[in-house]
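Only the coordinates and a few stated rules stand behind these numbers; no lab work does. None of the values given here were measured: they were computed from a predicted structure. Cβ atoms are built from the backbone, for glycine too; each structure is taken alone.
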Structure P
Amino acid sequence: MSHDVPASACLNCGIINDACTNLDEDARPDPGDFTICFKCGHLMVFADDLSLRKPTDAEMLIIAGNKQLIAAQRARDLYWKEHKSDD
């Protein structure tokens with residue numbers, strides 16, 4: 001299920017992100033939750049106002065071992081490999 005979030009540019013590629021999808025069916029993002037830009041795969045964190053921010057050093061350690069984020073990155077990579085001619 002997709003949820004609207006305030007429009008915020010990816011800190012890497014600049015694409016505007018205004019929605020998110022969670023692996024849990026009806027979960028909505030909370031401040032401090034991790035997110036991945038669907039276009040470039042950049043890892044970010046939802047700020048208090050649900051805009052996007054850089055992860056702190058402590059958050060980067062958590063991200064490094066997060067199996068859900070790793071799986072989501074792989075799924076995103078597979079999607080773009082299959083659809084690279086659609087760019």
Structure Q
Amino acid sequence: MSRTTVDAWGSFARTFDPNPSPEYLAARGYNATAEAMKKAGRWEPVGETPTPLRILDVTLRNVAWLEEEQCEVLGYPITKFFD
């Protein structure tokens with residue numbers, strides 16, 4: 001889990017894309033990360049998917065916004081801070 005998290009952050013730092021390329025992972029022998037990314041699918045940009053959050057945990061997965069109900073109670077749309 002920690003290696004996959006570091007690989008995603010490293011990819012973002014290098015390319016501004018948190019999805020490391022399969023070729024990059026294969027060239028470095030990062031097979032565990034490659035398998036986790038393959039199972040989870042691409043981490044799509046906010047606004048392009050109903051599951052914009054990536055849970056970097058033992059089971060890598062994408063989910064919908066977790067705080068949407070809280071935003072509704074406070075009167076802030078979930079898109080308020082996208083700009």
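Numbers for the structure displayed
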item: Of the structures P, Q, the one that 1.25 was derived from, the read-out being Cα Rg over 2.2 N^0.38 Å; result: Q
item: Given -8500 for helix-only ellipticity at 222 nm (-39500 (n - 2.57) for each DSSP H run of 4 or more, over all residues; to 500), calculated: source structure among P, Q; result: P
item: Distance in nm of label points 7 Å out along Cα→Cβ at positions 33 and 65 derived as 3.0 - corresponding label from P, Q; result: Q
